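These notes open a run of structures that come right after.
Only the coordinates and a few stated rules stand behind these numbers; no lab work does. Since this is a predicted model, take the numbers as computed values, not measurements.
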Structure 1
Amino acid sequence: MKKQKSKAIPPPVRGKRGPRPRNSVTLKMVAREAGVSASTASRIINRTVNVSDELRLAVEAAIAKFNFRPNAAARGLALGKTLTIGVVSQAMDSPFYGEGLRGIEHRLQQRGYAPLFMSGNWQEKEEIRCMEELINRGVDGIIMFAGCLGDAALKAYARKVPIVVTGRLLRAKGLVSMQVDDRNGAMVAMRHLLDLGHRRIAFVSGFENHPDANERLSGYRSALAAAGIAFDPQLVVPGDFHEEGGMQAVYQLMDANIPFTAMFCVNDQTAYGACLALFRKGMRVPDDVSVIGFDDLPSSTYRVPPLTSVRQSVQQLGDCSAEAILQLIAGRRPQITLPPVELVVRESTSRVAR
């Protein structure tokens, strides 16, 4: 019996740079459809030329029609770039970092860049390792999405590669910093609790010397001072930005018989742990203790009870960080403003019981 040739896979066609599938889409096809030259189409795709909206939309329509995917390696070679951005976060399994990294990835993909994610785990040695490896891999820029690496080290790295760092205020050539208004956010949270009549308000902090934790502690103290309430250091308990830290803080306060009617937690994850510990101690939220967090993670809406929190759009912070590094790579000084923090009131806070 004569064996029949399969027609499932079209035979390759010999091109100038070797064989390619018959159904492959080329830049010339996109350019022809859009009514421009191939070089113009390339520059529009790479965003290296300013053109009218009409022309740009014509190219984008042609790309969508053919489902064209530019060859990243060839595109990077033409631009003299690798089209990769290093991203150093601290704990990729954290819901906070997950939101931020999602924002970074989405914006970079829109611009034809690929992120390389690494985790520093809140250890300076690990962050140094991440920075060195990413630079050695030739990334076009690095986003330090929070971290403990010193300002001097970041400035030194910025002389090698453009850097965007979140969670602190820092100015240097080749470096842009982006900081959420942590102090004001803490004051907003505290004013909410004070307006509800709470005066014994515990604060569960984060790691020692962490910039976010320090700024939120500063806001906590400032709000107390503005209300004429003396600062009580016994009500400040260190945490670790995780649920376990929130649980241990509640146990520490209750085991020491330190009275409190409300808790301001350094972030939502800490608040989750605090609520669980209060439940295990037979305390009701918010009837016995009001609890407020910071970040307003998506899961805070679905807690029992739903958590009152200070909203900072973590995904938007990631998106803005990605846009900032792309502008820095393009030789522009980014002018990006983060949205202001705001209070989202839910069922975990109520007026103090009399």
Structure 2
Amino acid sequence: MRCPVCGGDCIRDAPAVLESLSSVFSKCEECRFRILDKNAPLRGRFYATPCACNRRFIDEVFAHIYVIFLDEGILSGDEPLRAVGSPLIHPGFFMTSPPFLSPDSLVLLSPIVTEEAAKRIVVEVPEVKGVVKCGDYVPGVTDLSLSSPYRTYQLLAGCDVRAGVFSTRAGPLVIYTQQSVMHIEFPRLRNPKIQSVERHLGTRHPTWCVDACSGAGTLGLCAARHGVLGVIMSDAWYAAAYWSAVNLHVNRMFFKIDEIVFHSTYDAMQEHMVRRDPVRIADAGGDQSILVYQGDYRELWRVLPSEPVCAVLDIFHKSDKDETDRILQEWQSRVPGEVFIP
């Protein structure tokens, strides 16, 4: 499907992404590299250019960006290399060694980048597909009451859509997000949230699983990957609901479903960034039924099946036990079945 941010071919089906992982960030016999001290300034203005295989070690890519920041007056030369920002690899997956980056394989997240520098980086640094100016907050909706204003980062140049590969016991999932408008989840060797969902599925064997604060849909699609017959994903934040639907499409071959129907577009959903009453965004039927909504988890009971469900509430601020207990009790007062916070 076409990328809703740049119109390009950023979004590939899961099998194509998974097939590329064994070699996408590997060096060839001609590749050369140096390991730079990220806590020290870059010495000189030297950076290596990409190898003939079109890959370049990540430290050299950051050296290239550092030099652009010097040219633009963002850095003085006394700052450490890591001051440039954070690299978000595309596709992201658990790696045991630093990557040799290929073209359009990195989204740069930086609190100090300017629009002028971002445009230069996207043009001059082939590995960078997008540059995002970030802040010291999580983009999107983090307040469960939906009363606080939402905030997003700023995409300054290029495209910030990237994929992450998450492992489940039933097989991997490829999860896309737009990084300027959603919180970041890094693939790890073991994912406690996924393991929590799998434990509950293994003991309860539910007919329906509800991912009521779905984010990009990882936990709901994990349930679908394990063969749960009915899965509902929902989030009040427009980007989370939309990318849950996209990720249903990207991973569709792993599920027993027919055609996926989208009921809204990304542009249309931006007119209602936060919703309380649930609105269906996409659905797919077949031997499995998978539905995606945009709406407040507290109103989701209005569209849930009457039979018991296994519900997962992946909320922020889980350390507040009194609040989490209240949330679980409120859910249980309206929805039959089990509910848990992973």
Structure 3
Amino acid sequence: MKKGIILGMICLLVLCGCGKIPTLKNGEEAVVTFAKDKKEHMISAESLYEELKNKFGLQATINLINTYIFETEFADYIDTAKQSAQSYIDAMKQSYDSEEALLADIRRYTNYSTVEAYQDYMYLTFMESHALEEYAKSQVSDKEIEAFYKDEAKGDVEVYQILITPEVKDDMTADEKKKAEEEAKAKAEEVINKLDNAEDKLATFKKLVKEYSNDDSTKDKDGNLGFINYNDLASNYDELLDSVYKLKDGEYSKEVITTELGYHVVYRNASKEKESLDDLKEEIIETLANRKVQNNSTISIDSLKYYRELYNMKIIDSTLNSQYGIYMNNLINSATQSQE
């Protein structure tokens, strides 16, 4: 079995190719031969295997395990993962002057020596991430789904916003950055003051959008975000939506809403009844699964153990199996300490 595993490697390493392979006196196949001063010596396939196994074997074995399991279990996701890996690499290339510069950084910061090898790593990472998401979904109970629907599910709301972003630059001093933040917040407070004194709040809000808002995506639409809900926008809008749902239709935020995007003033114009549990079930499962991934530092390990047990995975080689046990224990201990 060991010889079969490294046969491809032997074909690459032996200069004479994959023809007749010399053997040692004990019958082991040779990978490299030496002949100097009438003295002959060979490096055997068995020696090479032991060397590679002890130095690089565990990670290579784990990669092969994960590749087989995830490509088998999620065959319909393979193309998506490959496309995601390709898009990731393409985006990286855009950030570098040349592919040589990208490769230099890959070699500097990772263990990979080619762009293609790093792309393969990213592909497997996307496959593992998808497997984790599916595992987390399987851990969501009906009781959790029903509780979320009752306590947290909301109907869509139509929202207008004014976003004021601080004019902060990387080369600013700390005091300069603080001043820029204060000026941006003061502008948002100025908007609220003008709304307080306006008779037609919505009409005034729309005018103030054009005067104050830095959100180019909504500025030409009077700041209208449309009917939105959690998961419709990026997660960095969740704080904004928390504030919106505390308002009634026709009300605006009386205090500045601060997010990582900047300073917001919002106007809640209209709302809809929340959809049925059946209609929202898949979305709720996805939300709860994401929470489990974010809040449980051991879930990724639980996921790996689940799929490996599902496929009845056994490492026959005693050395690799011992290394694997130590590796998994270290992962668990590290994750447990992190959660504590």
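Listed values, structure above:
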{"read-out": "For helix-only ellipticity at 222 nm (-39500 (n - 2.57) for each DSSP H run of 4 or more, over all residues; to 500) computed as -7000, the structure of 1, 2, 3 it came from", "value": "2"}
{"read-out": "Among 1, 2, 3, which structure scores highest (criterion: percent of Cα pairs over 22 Å apart, for residues 168-287 alone)", "value": "3"}
{"read-out": "Source structure (of 1, 2, 3) for percent of Cα pairs over 15 Å apart, for residues 184-239 alone, computed value 42", "value": "1"}
{"read-out": "At a computed 48 (percent of Cα pairs over 27 Å apart), which of 1, 2, 3", "value": "2"}
